[in-house]
Structures are given as C-alpha cells and as structure tokens.
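Asks: Read through the structures below before going on.
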Structure I
Amino acid sequence: MNQDQRGQVRRWRSLLSSERDAAALYARLAAAERGERRKIFEELAAIELRHASHWEGKLRAAGARIPRPGRPSLRTRLIGLTARRFSTAAVLPLIECGERADAGIYDDEPDAAPGMAAEERRHARTIGKLMDGARPSPQQQIARREPWHHTDRSGSLRAGVFGISDGLVSNTALVMGFAGSGSSRSAILLAGIAGLLAGAFSMAAGEYVSMSSQRERYQREIALEAQEVAEKPEEERAELVLLYRAKGLDRADAERLADRIMANPEVALDTLAREELGLDPDELGSSWSAAISSLLAFAVGAFVVVLPYLITGGTAALLAAIGLAVVALFTVGAGIGILNGRSALRSGVRQITAGGLAAAVTFGVGHLIGTAVS
C-alpha cells in the first residue's frame, strides 16, 4: 500500500468514526423523545449508519482493517445525558451548529456515495425544523387565539414611534443647550429648525436604507426558495413532510398535506416562505412608508420646543418650551406604554426622566460654555 492509499484509508476511517458517532448521538436523542419526533431522530441515526456502512465497504474493498465501533465521543455522551435529563430542545442548537459546520463535508469528497452530500446538508435543516416546528410561533399562537392583534410588518408604526420620541428628546436637548448658553432668540430658533430638518431627513434616510436592505434580503430568500421549488420539488416536499411531522402529524398525514401543497407551485412557495423562512410574501414592508413615517414623526416631536420661540423669546419662551416638552414627553411615553400593555403613568414618567436628564445636561453644558465665552 503506497502513501496515497494509506492517506485515503486514514480519511475513510476518520469519516467512518464521525458517522458512527453521529449515529450514536441521534440514537440517544431518539431515546429521549417519543412519538413522531422520536421517529425522525431514528431516521437520522439510520442515515448515519448507512453512511458508516459505505465507508466500511470502502475499507473492506481496499483490504484495510475496519476499526471496531468504539465508545461515543465525550460530546455525544454529554449531549445525550443533557437531552435525557432535561429535553432535546436544550441541545438542538448545539447540534444544529455542528451540522451546519459539517454540511459540506462530502461536497468535494470523491469517494462519497451519490446522495450523501445532499443528505448531510439536509441534516442541519432537519434540526432547525425540529427546533422551530414543535409548536407554532408566538405570533401564530396569538393570531389564532386573538385575531384582533395586528403586527406592524411594514415598519411604519415602529418608525413613527421611535421618530417622534427621538425628535422630541434630541431637539429638546439641542434647544436647551442653546438656551442655557444665553443665545439670542434667533440663534435658538435657527438651531431648533436646523436640528428638526437635519434629524428628520437623517432618520428618513436611515430608515429607507434599512428597510430597503431588509426587503431585498427577504426577496432574495423568497427567490431562492422559488428556485428550489422549481428545481428540487422532491426535496422541498420532504422538507414540508418533516416540518409537519415536527409539528406532531404522523408521516401519512404529513405526506398527504405536503402533496396537496406541492401540487400548486404558488401555494408551495407561499407555504415554504411562511413555514420555513418565517416570511409573509405579501407583507415585506414598505421602505417609503417607513421613511415618510419616520420623517414626519421626528419633525412633529422636534417642533414642540421650537414653537414657543416662533412666538416669543427670553424666559417666557424657555418656560413654555420646558412645559410643552414635559407634556409631550409624558404623552409619548404614556402612548408607548399603552401600546405595549404597560402602565401609562410609569412609561410617561420614565420618558420624562430620560428626556429631562438629556435636556438638563445640555442646558448645563451650554450655560458653562456660554459663561466661559462671555
């Protein structure tokens, strides 16, 4: 046996050991489960044993010694113990990381049997579906029980809430800083309007870019899924079967449901996008809507402390600006609290505290700078 053959045999033995260890791991996870999830783990173990048998055949054909099955690795024993004592859900993230790292192990392996590379790549997706498919997502559970709940998929409400809060706090702090320095009414007014415009357009641009990037990413994921539905319908059907089995359906029911879904490519894409990617193709979010909401909301919040200086100046404008800011801060905080199902009073006071602290600091710094300059 030459050096190349010896290197080949070492590689085969390493792959054999890895497959045996993976089979032992899935067998231990199966022992910690029951029902359909147990069957899925048993199937994964059977696939790993079949891969191991392939490498045994290679070694046998080369006249090389086939190592006897040894004790599973320490990692496998610890994961198996954790799954048995607690649950498989506690260890699935670790297993998924390992499977993703090894997903391409057979992509460039010339001695791998046909289909082995695809099966290894599917293992990580299988574990992911077992993690996510055991029960409906919190959003799905809420939507089923309480249809009056609505999610803000477009991002407009989120952008609006953060926009008005940021505009109010940042421009209040800016105006208070200039007021504390003893600047004239015109200087304070100019600073307030400049802060309003700069902040509003900055928020809008940032929100537009953020939402556009997110939308493009989602569209690409859906396009890739559409390509897989068109080119690999059997693989996608198998993923749907696995997904519904992980949710608790037996194999026969899961296969019937998957067949009905895959019979219509549009329905299949919509279902896979929702179930596998967690996306709603009809509600990917509007970049312009989020940007405009953010711009207008920031402008409204920032305008509160500018308004008194449009009418008057001096101490009267300062006191009016402080009073309006306190009322607006409390109103915004209370509104956020109500939307989140929290105490309106507590959220309002928290918002006043945060905004008031920022304004006090800038007022103090402005006063120090103004005194030093004068």
Structure II
Amino acid sequence: MDAFYASVEVRQDRALVGRPVLVGGQGGRGVVASASYEARAFGVTSAMPMARALRLCPDAVVVSPDFALYAEVSGRLREIFLSVTPLVEPLSLDEAFLDVAGSVRLFGPPADIGATLRRRIHDELELPASVGVAPNKFLAKLCSGKAKPDGLLHLPEENVPAFLGPLGVRDLWGVGEQIAARLERFGIRTVADVAAIPTATLHRIVGPAAGAQLARLAVGADDRVVIPYEPAKGMSAEETFDRDVDDPQVLRRELLRLAERIARRLRSGNVAARTVTLKLRYANFSTITRSRTLAAPTAEATDLHREVAEMLDALRLERVRVRLVGLGTSNLVPAGASRQLGLLDDDRWGLLERAADDARGRFGDTAVTRGALLDD
C-alpha cells in the first residue's frame, strides 16, 4: 500500500486531498508514522522526528494515528487477497506476499492478477496500492518498491539480469549504509558489480553470512516460500515521553497502561505469555532490557504489571531520567494450554478484565479504565 496510514486519513477526510499529510505523534518527541507523497516531495520520510518534518514542510497537516481504523482496513485488504489465493503472507498491516502460482487458471497470468488486485483495492477501499510481480519474494518486493506510487511492475524471469544489473547495491535486501560503504571502498556500486565479484571476495569484505546472501540476491536467487500463517512470537508496546521522566511512580503508571494494552491484544489473539520484558531508554539514549519467565502463562494486565514493576523496582533508578519505557511479551502459548491449577488460585482479576473487554467492545475504549490511569 502507498503511504497507507496517510492514505486512509485522506480517504476519511476529503479536505486533505492534495495536501501534505503527516500521521504521527504531535508531542515534542513525536515521529512520522506515515507521510503522504505531497509531504515526501519536501524530503519528509517515515520515522523522521515530527519537529524536523514540520521544518521541512511547514504547511503539512498532522493527524494522530488511528490504529484501530488501520487494522480494520487491513482486514478488508486481506479479504481481497484471500479471494485470489490462500497463500498470503502478511508482512505488516499494509504489505503482503501472495503466491499466485495456483491461481492462474482461474484469474489469468500473474500480471493480470496484480492489475485486478490494484483495481479492486481502488474500487472497494478507495486506496492506492503498488504491486510487484516477479518469480520470487525478493524480486517481487523490489518491484513493488520501484512501482510506487500507485503502479505495477512485472519482471519476467528472462529479464531479471538486465533489470538487476544497473541497480545500486542499496537495492539489495539487507544492504544498509555500513555495508554499502564497505562495498563502495572496493569500487562495488551496482548489483552487476556484486554479481561479478567472487563469493570468496564478498566473504572477506562483508563477512560470510552477508557475502553469501549478497551473492544470491545479485543474481535474483531467493528460494523462500510464501508462508500463509505464522503465529506471533511476541507482542510489545512502548511509549516515548515528551519530556524525560525521573519519577518511578510515573514510570509504573505508564507500564500499567502498556500492560492493559498488551493484555487486551493477548486475549484478542487467544494467547498467553510466558515471558515478560521491561525496556527502558535513558536520556543518553542507552537502552536496557530485563526479562522474567513466569511459572504460568498469563494474559492479564495485573500479572504483567506486577512483573515489570518488580523489575523496575530492582533497578533502583531513584531520579534517573528515562526517555522511553516499553513492555514486551514472548514465548506465547494458546490461552487454553494446560496448566497446573493452584488450590487457592483467585481468578477474580481475570474475570474482571474479560468483563472490561466486553464493556469496551460495546461502549468504546474509554468505557472502563483503572483508577490509577484516570489522571490521564
């Protein structure tokens, strides 16, 4: 999808059509989650600090993100994909791989399928999308990027060498600034240059693992299959404060909010977490994490908050300034997984949290909250 969050906001408010739109946090440390192409023309990019984005594009309209809306639209997008093939591998809310090898008899050649998908997304969701059609995942993703905005690029297998050769090394998956700089010191600037270098030489320049991958990608080789479903390995949430926080009670309250958010996501996914992780980023940008594996998996905010609060207390921060706080869960298991029940177990908090989920589902997210969060 093209500038997905921004495009959804423009669809919701037609007054934004043609205007530079930024979706993201509006506080002093907010970042750009999505920028419309009108804003990108000024040099604005995703993950850029909002303050810098507004210096580049002072006339931009800033919209707070509505992730519930984006998830709803993503669900409708997935339904369109599944109407073509069951082999859909989502990468995020707005991007997915589709294996259409088994669909050509019903829907025509792959390029026709891509064109049909773009047309349906435009007609049914009123959103722009870019499609890459190619023999494998690496090439398809590369083509979808080259097709932006709102285009389709089809790369037949016989055209792969001619297409890849002139591209810069940064177009290869996994090549960032450091690897690109290393390659350029040896005069390797294009994909054709990489393909011409012996693999052993690439190993010496960038290391065995990266060298082997670059050698494969430079000739368009990628044998990964489309995986239609892969269970979540973890869920996490974090918050960057507008101003550094040095009050442990404020940190504990923010962790409670994050615990509520994560617990609801765990319950909606019908999973529970065995491992809980606390993440802190200090004012000097150094980051620490602390993890704890639980005796029994949980999907309750009360349990999650108790664990991270104990880890926070153990750090004895006193008045250390904190820039970001995060809570993560991993080692997820099905919510109905067997567990040893304690004779004196009390499930009142669990019953209460599930009842709160029902109330929020009927009356909105603000229908029920905890007293500790009322000040916010």
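Readers should treat all values here as calculations from the given coordinates under stated rules, not as data from a laboratory. The model shown is predicted, which means the values in this text are computed figures rather than measured ones.
Asks: Work out which structure the value 1.47 belongs to, where Cα Rg over 2.2 N^0.38 Å was derived from one of I, II.
Replies: Structure of origin is I.
Asks: Out of I, II, which one gives 21 for relative contact order in percent (Cα under 8 Å, 6 or more apart) as computed from the coordinates?
Replies: So the calculation was done on I.
Asks: Taking 52, 49, 34 as the value of Cα extents along the principal axes in Å, for residues 31-238 alone derived from one of the structures shown (I, II), identify that structure.
Replies: Label of the source structure: II.
Asks: Figure out for me which of the structures I, II the number -12000 belongs to, where helix-only ellipticity at 222 nm (-39500 (n - 2.57) for each DSSP H run of 4 or more, over all residues; to 500) was derived from the coordinates.
Replies: Of the structures listed, the value fits II.
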